[in-house]
Structure I
Amino acid sequence: MATERKNLFTDKLPTGQRTYFFDVNQSARGTKYLLISESKREGSEYKHTRIMVFEEDFLDFCEVFKKAYKIMNPNGN
């Protein structure tokens, strides 16, 4: 019998006009996924965007993310 989705990790990063949310969830079927959400203020309203990275794609996602990190932060700070 399937259970409800579980939240395994959550954190947020407020940065001025934007807030980023990082959640690791487990689906009712047991699959883990990373949900990255952005909430951005646009005038008097907020715009929300999301990306889901599923467990089977996570290592490849991290490899590409590392490459992007090196370009954006070449000094490694």
Structure II
Amino acid sequence: MTSAYILGEVLVQVVEEDKSSEWVKARAVVVPGEYEVILSDKLLDVLGIEIVKAGIGYWRFSGESINRVRKSVKPQFWIS
């Protein structure tokens, strides 16, 4: 069985050098032992993100040319 903790509502925005998404509300959930961010399909839609190649982190904003491929940023870790 997997445990998860709902932390509450947060505001999320995707920011790139040349473009940003709108701010959207999302529910933050923590799964103990999980270190990757997990975004739901609905949140991806609202943020305007299209996955090109999930395993290697390629994506684009909705409406961008199929030739426009963005690379996910390197992970950042915060330890408290």
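Taken together, the values in this text are just the output of simple stated rules run on the coordinates, not laboratory data. For clarity, every value in this text was computed on a predicted model and none was experimentally measured. Cβ atoms are built from the backbone, for glycine too; each structure is taken alone.
Structural remarks
- In this comparison of I, II, the computed figure 2.5 for distance in nm of label points 7 Å out along Cα→Cβ at positions 41 and 57 is attributed to II.
- Comparison of I, II - label where FRET efficiency 1/(1 + (r/R0)^6) of positions 33 and 65 (r between Cβ atoms, R0 = 30 Å, to 0.05) is highest: I
- Structure from which 31 was derived, percent of Cα pairs over 22 Å apart, options I, II: II
- Looking across I, II, the calculation of helix-only ellipticity at 222 nm (-39500 (n - 2.57) for each DSSP H run of 4 or more, over all residues; to 500) that yields -6500 traces back to I.
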